Structure formats: structure tokens, C-alpha cells
Structure I
Amino acid sequence: MKVRYRATAGLAVLALAVAACGGGGGEAKKPSAEQSQQAQQQMSQTPAVSMNDVAYEQVKDGGTLTLAIGQWPTQWNGNHVDGNQADTADMLDPIMPQPIVFDEKAQWKANPDYLTDVKNEVNGDKQVVTYTINDKAKWSDGTPITWEDFEAAWKINNGKDKKYKPASTDGWDRIASVTKGDTDKVAVVTFAKPYPEWMGLYSRSPHLYPAKYMLDGDKYEKSYNQAIPVTAGPFKVEKIDEGTKTLTLVRDDNWWGKKAKLDKVIFRAIESPEAQVNAFANGELDAVEIPSGAPAELKRAKEVPNVDVRKALSPNWRHITVNNVSANLKDKNVRHAVAYAINRDVITQSDLKDMDWPLQTLGNHVFMNNQKGYVDNSGDLGKYNLEKAKQLLDAAGWKQEGEYRKKDGKEFDLSFVIPTGTPVAQTEGELVQAMLKEAGIKVNIRPVPLDKFFNDYIIKGDFDLVPFSWIGTPLPMGGLPQIYKTGSESNFPKGSDPALDAAIEATVSEMDPAKAIEKANAADKLIWDMVHTIPLYQRPDIQACKKTLANWGAKGFRSLDYSIVGFTG
């Protein structure tokens, strides 16, 4: 995000029976070598992108694309930590600028609709990136897009002015200045320290916003609450309906790029994945995501006439975040005990059963299984070991007294917060509850409203354990400071380790790609030791679409171009 990861509730359907996985962790078995080999083979056969690519000229003019999202936002400012949600980003894609875009191989290029040229020049410790903005690029109120908008993005995201609440300062905090070039249409970005993933800054992470709304602290905070005042894309806002939680976009006739093929794009908030698939089956939606833990929905979607199920490997992953500062988890040895007592293989197999997806547990916080640089750094902590968990708890003074452990008369209990309408999270909670009970730890599953899940609970740290997904970008290393560095707004469990901070700084400063991967894996080992986040698996990107829907689907690393999205019949 900047290399940016976006938090998402990771919706899923139909809770799987806990009994199917043996209740707790003791009866579970690690996948055999043969099963692991099958998973690796299945992963190698999963495509990088599946979007029914069709030439622009062959896409018909007109039509309405109707899609579902799970979580309806109140904050539409994607720079703000409260606006840093995947569903929000998805809805902003057709209407807000993405100056830098990526292909399915994670290779970047300048988006010609917004930039005519980008030059990256590195001379020793000095790095200067010069962006030449398309002369035609303008905001929907007629104001030209200029270098000042690029400067504003830096000022609001670099962390220096505390009136702003950036989801991440990654990369922005390494910029020394953003200045005007030869004209207002040239932005010169000078880095105080070299930043190898600079191309992630002015991309989708976040989208570019107009300076006049961002630099005014009051407008930054309030102008995008339940509103999108200015856009700059092939579509514009026709209506935000808070009552029905529906966003309606229409083709913007003032768009200077390729004329959008579609007349309208409609996003409807439908919290339950089961309800989303029902709407797709009834013809109310043109495509629907099939999340993990939803085999019944996948089966039903496949039975819809003229359906095309599109799958791709994406930089997205599911995990359990562990609050490092809550009363019962401050002791790292106790967090180690919790990690040993949770059988990741059981949860992974439960969530992905019958999903036509590789049953492969993730062993890295930075790289996905299919990415260059992936190494399983989980070590002993990633392996289920109930006896080790009990030993650590005993040593920490938590002694077994009846069903649960106590210390100084206080029972060891943890709050497992889940969003309503997400049965897969309920199942994950029940599995963790059963596993930790065997170690003498009481787990209280705490459902909270989906639309308040992030802003009122995760961001505020009101949890002990919480499952959700990180939605990544093609640039994996820049997410390190955002999620794991001390003091970051998106370091939700408030983990802090000076050694890790130093390792992160070394990683994001390394211009040699091979050395950067090596340093990222060194940092990952420290994250495992901190028990900041317990990775589960690389999250499926499965989209059930009408066969005639073109240039949309499981995009993997690729950026979406809504001007070419449409139907072939």
C-alpha cells in the first residue's frame, strides 16, 4: 500500500462442522507428503489471471454490471485508516485515478490515462522519480490533475502531521520533497532514502485524491464520510444510497480516455456470502466472489446456467491477528503457547475443504506460496505442539485449575472477535476455542456487527484474537512497515520489537532484489517469533461470472481497467 495491503472481513459461507476436524487439535494430522505434493501441483496449475480477456472492439456498447460487496463503508477516503478496506477500494476503481498499474506478472507500467511518462533515476543514495501527467487529466469538477495532488498524497501519508490518520506511511516517509517540474503537469518526487518499491506509491494504494480535499484536515476527515465529492475515471457517481447500501456509477462523458463500454456499474452491499450467491443465481448479480469456507456456494454457483468460474492466485492471505498488548497476551512466551496450541493445518483444511483450492498452509507473512522469495519460516512455532504449549503456560504461572488455567486467582480467557454474517469466522472461532481449551485457555467467541468490525474493534485493538484477510498488492515488501512496524496505524495488535523495526528498515532500503528478499525473510522470522499474526493460507480468488462478462474476474496481480469491462452478448 504504497505497497499497500487492504484489510477485508474475508467473508465466507456456511460454517463447517467442527466435528469434521476432530473438535480440538489433538486428533488432527498434518498433511502427508503426498498431500503436500498434490497441493503444490494444484497451485502450479492455478492461473495467474482469469478474466475472459476480450479486445475492446469486441466488447458491446452499453449494459449494466451489478456486483456485490460485503462491507459498506462510511469513510470513502482511501488514504484514511478507516477507509482502508478492500470493498471500498473495489468500488473506487472505476472512478478514481490509478497512475501506476500492474499486469498479471506484477510488472508495473504508467497508466496512459493519467501519466505520459515516468522516469526513475538513482544516483548513489539519491533517487528521483519524475511523473509527467496527461495534459487531459482532470477531476470531475473541471480542476486539472497536477503535481499538487501528488504533493498532497505525500503530505497526508508521511506521518509527520498528526491530524492525518494514514493506513500506512510506507515509502511516503522516505520522500524528502514533491515539487513542481517544468509545468504544473510534472511532479518531481525526491527521496531522502532510496525506495525500491516506489512504483507502489501512486497506484491503487491508495488511489490519487484531489489536493484541496486532502490538505484541509476537516475535509480530509469529513468530506468523504458517506460521500465522494470528486472523481476522475471512466465512471462518475450517480448516487450513494445509504438506505439500501448501494453505489450507482454511470459513464462519465467528460472522461478523456477510452469511452467506457458499460452504461452503469452498480455495487450492492450484501453481507452474507450465501445471499450473494443466491442473488447471482437469481440473475440479480453479474458476478460473485466465492470465498474460502464456502463449498456449498461454489457448488451452487457452478450449477447456474452459462456460468464461468474464474480462479487465480492472488497476493491475499487469511490469518489470525494476536493482540500483543492485551492483558493476557503481553507475555511473548504466552503468545508462543497460543501459537503452539493452534493447529493451522486443521483450520486450513476446514476453510478450504471442497473449494477446489490447494490445501497448503502459508509459512510466510511477506510472500505468498507462488511468489519468488517464498520460504516457509514458520519453524517450530508453526507446528501444532500441545505439550509445548502447556509447558510454556506452566512456566508463565498459568496453572491448570479444573477446566481452565488460573494465575493470581484470575482465569485465563481470551476474546475471539468475529464479524456477523461470516460463518467461516464462526467456524474458525469454534476450532480455536476447542484447541485452546485443550491447553487450558478459555476462548469467548464475540460476534460484532460487520460494518463496525474494523473501525470499532480491529483498529481500536478491542480483541485478543481476530481472523480476517490481508488483501495485498503486487509489491510484497512494502507491506512490512505498514502491518508490523512499531507505531503504524495498521499494526493492529500493537506489536513492537526494535530488532524487527531495524530488519524492516533494512528490507525496504535494499535496492538489490535478491538481497531484499533475503532481508525480508529475516524480518519474517522475527514476526513469527513475536506472534504478531498467525498465517493460515493463501486466500482463494474465485469469481463466478456470467460467461459473457469480459475483462473482469479473478485478476491476481493485474489492475482492473473499467473502461474495457463489459459484455460480449
Structure II
Amino acid sequence: MKRIKIFSLVIVLLTLNACEDQLDIKNPNQPTPESARTERGIVAFAQGGVYVNGFWSLKYTDGVPGRFWTGAIGYHELMGDVIGIEAANWFMNQVAMPDQVIHDDGEIVLNPASPANQKDLINQVNVNSNQGNNPLFHEWAAMYGMNNACNVTLSLVDDVEFLGNADVKKNTIKAWCYFWKGFAYSRIGSMYVAGIINDEPLTSNGNYVTKEQIIAEAEVNFAKAETLLNGLSAGGEFDDILGALIPSICQVGKGMVLTPAMWIRNINTLRARNILVNTHAADMTPAQWTQILNLTNNGVGANDYTFTLRSNANGDIMSSTTGNIPAKTFGTTAQGGTYKVSERLIQDFKLGDQRLANNFAQGTAWLGNADRGNSFNTRWALRNGGDGLDGVVVMCDRSDGAYELYCVGFYEENELMKAEALINGAGSVDAGLTIIDGIRTLQGAGLAAVSGTGLTQTEAREELRRERRVVLAFRGFAFYDARRWGVLAGGRTGAVVIKKNGVISTNATINYNFFEYWSVPDNELAYNPPAAGSAAVVSEN
């Protein structure tokens, strides 16, 4: 057996002394007869493979950007220009710094870093000696850690003795593993130019395949999960096992125990996402729009449960003050926290949107160090707990257990994909706008309806673009959208940008010039070099 491989076998040791009743996590990479060969042990093992290996612990972490949902996903929101950052930890300020900003008066402000280009920076710092400071490390490590833990679980589950209906319990655990393997492959294929398909426990291989093949492997695993779920029924042993796999602190709101049908609808939402975010909008075909429409018509519904994270007083799996991006963006002034509110996010709210009034406060501009950024200055602060507007969504709440972090798909995302498919593919512009109106009503936006007003397809697309920016803010979608809409390569015009002297440009041009897909981290390649015939592992876009 090959020894590795830093990423494919992330070793996790976590002590959760204060939360044994809440989260019964064992080390999923060190199975023993005591810890993984009993019913309770295999459930704890499978749970830890997701919530620890995937979302909590890495070989290298940094308290400034944080863990998976703030660090790895933080890169997505930074490059998608929903948030900004001055901090240099993990090279985050440089990774998120555009090549140039052209202000209203014609002044051109170049990237002040060295190298003065994100692509050159990533090529320079993507080396094994950077260890956890390598920006490319974190998402890869977390997802392959999750994948490996699921592989180990699958290798053990058939030998475990279960009380009651053993087949139902085993198949529920297997569905859990295949689902999360599909999730992990989805994230790898949506972020990196290549990846490894690995179904073997505690080992890896050097056969790197293209991102398209990784997405295809995600579907292979989703299909296996769906097949198992079609043979299961809600209640009884199914609920017992799934209820034990999901930490009890997460079983609130939309995080309750799913039925098999709900779980399949979650899979369909992720399938639709994989098509949408990995295809440039200009290259989408009618067949793809139809496929997305069919999937979202059977995707997460308004009353469906999904997989979520919640905080508690101990911060066992998510800290209320640092465990999600809004919590790390909050500030009583525009200086915010680790992250800053992007002026480009604010300008995507429509005039009179109560979601803006309830969640953001305008004040004196915060001006960061000019040698650390050329676009992150901001006048806006993110409120904690909203401003008390009745019926309006709250985007940041740092109270214990208050913020609902969606790990996978959720209703609003599903509906926005459906709306986009209707507007672009089905020739049903007004039907798509009706969905957008429905989401705005659900979130208390207080905006006039746009359906039935005769908007053109182009105008409807702009409504959709802005709504995705607002509804999905802080949840890790902005980078995907910027990529598929051509913003990463083509830039953004008509942008609000604050100059280093405080003067506000309202019609600036930002040329980002960011990688659309990242190279395989050198931390992996150093220990697991590509075998003959492997796909290219270095990004050239």
C-alpha cells in the first residue's frame, strides 16, 4: 500500500470532551474493533468522516481565515467579490486582488503585490514547502479527507452486527457514504483542473483525471446513493440511523432528519448545480437547460430538510462567532472582521430592498493599506442579528445556534437555478421572473414584482444575476458565478470602488484576471506524482 499522501489521508484527531451527547465523533482514519466494528462505532465513524474530516480539522489551520466553511469557502467569496480582505494569511489578500482597477477619472490602480498577478502568485506559492499556507491546499485536503473516511466506512459496514433490521441500517450508512463522496467529488471537480478517483480505503493512486471525469464520478456516487434510498422508507431504523449520523445540534430548522425522498431531491439539486457552475453561461445548450429544469423540478422543496451546521456554546462543529463567513464579516464599523463587505455586493441590491436595510449599515469608509489591495475599501458593515425589520431575512447572527449553514443544496438555490433555466432555455421568461418574485417575498425584500412587466430576456437575466448575488451571498457561490458569467476573465464594468483617498468611483472597471480552475496542490503532487497517462495537473486558464 502506498504511503501518503498528505491530502488523500488527512489524519484527524479531535477531542470533544464537552459534547459527547451532541456529537459522537471518533477518528475516522484510525478504525479499531472497539471504535468502528459496532453499530454505535460505525455510526460515529461515518459521522466524523463528514463533520470532522470534511468540515472541521485539517493538517494545517489558521485562526484568521478559519476552517473549511470560512477558510476554503472564503476563497470562493473573495474571488467572487462578495467580501474583501486585508489579511495576508494564506495569501488571501493577494489571491483576491484584481490585476487592475480603472477609476472614473481614468486613474489605473494596479495590483500592488509582488507578483502583481493572481495567476503568477498561485504558480509561485503552490509548492509543498508552503504547507498550509498554500491556498490550493484546503479544499482539496478536506474533500479527500472526507472521501477517504467514507471509503473506510464502506469497507467496514458489512461486517458490523446491527440490532433490528440490519439491511436498512447498513444501506442507510452506505447511502450516507456515497452521497458525501458525490459531494466531495463535486467540489473537487468544480474547483481543480484534475483530481483522483479513489474508492479504496487508506490508500491513493497517481491516476489524475480531468475535472469533467471527476464530476462524472460524483454522479456515479450520487446514483449509488439514490438507488439505495429508493429501497428505503422513512421511519423506523432509517430514521434511527440517519438521526444518529446527523449531529443533534444540527437537527433544527431545515436540518432535521430527511426522508429518503427529500434526500433524493437534495441529490437532484446538487446534480443541477454541477451542470450550472461548470459550464460557461454562453456555452450552455438547450439540452443542458432542460436537464437543469428537470432536476430542479425534482429538487429541494420549500418544506424539505437538508444537511446543515449549527453552532453551540462549545463551538463543537461550528463557532457562532468565527465558524461561518457572515460571522467573520460582521463589524460595528465598515472595518468589519477578518472579511469586509464588498461594495460590489451592495450595489447589486435593488433600490428599496429591505434585505439591504435589515442587514447592512452604511458609515464612514474604511480604507485598508494600499499595499494590500486595490479594491477592498468599503463603507458598509454587516449587522449582527439584523435591524429588527419584521419578516426580513437575517444574513448574520452570532448567537449560539442561530445561523443555519447549508452544507449542500437548499430551496432558494434550487429555485434560482430553476428560474435561470426557464429564462434562458425554456423560453419562459415570465415564469422565471415569477420564481424570483417568490424568493423576494419569502425573504421579505419588499420589492415590486418584476413578472408581468414585460421584461426582455436580457433584463430578466440581470434580475436573476442580482438575485443570485444577494440570496447566495456568503454561501460559497460567487466564484462559480463569476467564472461562468465571464467576470473572472472579462472583468466588471460599472463598478463602485473607493479610491485610497476616499473618493468614490461609481463607474469603475475591475479586471480580475483570476484562474477559473486551480491546479492540483503541489502538497499532493510532491508525495503522489502523476502516473503515466494522467491528465494535466496545472491550470493554464
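Just so it is clear, none of the values below were taken in a lab; they were calculated from the coordinates. Nothing here was measured: the structure is a model prediction, and the numbers come from that model. Cβ atoms are built from the backbone, for glycine too; each structure is taken alone.
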**Request:** Taking -7000 as the value of helix-only ellipticity at 222 nm (-39500 (n - 2.57) for each DSSP H run of 4 or more, over all residues; to 500) derived from one of the structures shown (I, II), identify that structure.
**Result:** I
**Request:** Could you tell me which structure in I, II was used to calculate mean count of other Cβ atoms within 10 Å over residues 44-51 as 26.6?
**Result:** II
**Request:** Could you tell me which structure in I, II was used to calculate distance in nm of label points 7 Å out along Cα→Cβ at positions 100 and 228 as 5.3?
**Result:** II
**Complete:** Comparing mean count of other Cβ atoms within 10 Å over residues 236-243 across structures I, II, the largest value goes to II
**Prompt:** With FRET efficiency 1/(1 + (r/R0)^6) of positions 36 and 380 (r between Cβ atoms, R0 = 35 Å, to 0.05) computed per structure, which member of I, II shows the largest figure?
**Reply:** I
**Message:** Going by relative contact order in percent (Cα under 8 Å, 6 or more apart), which of structures I, II comes out largest?
**Reply:** I
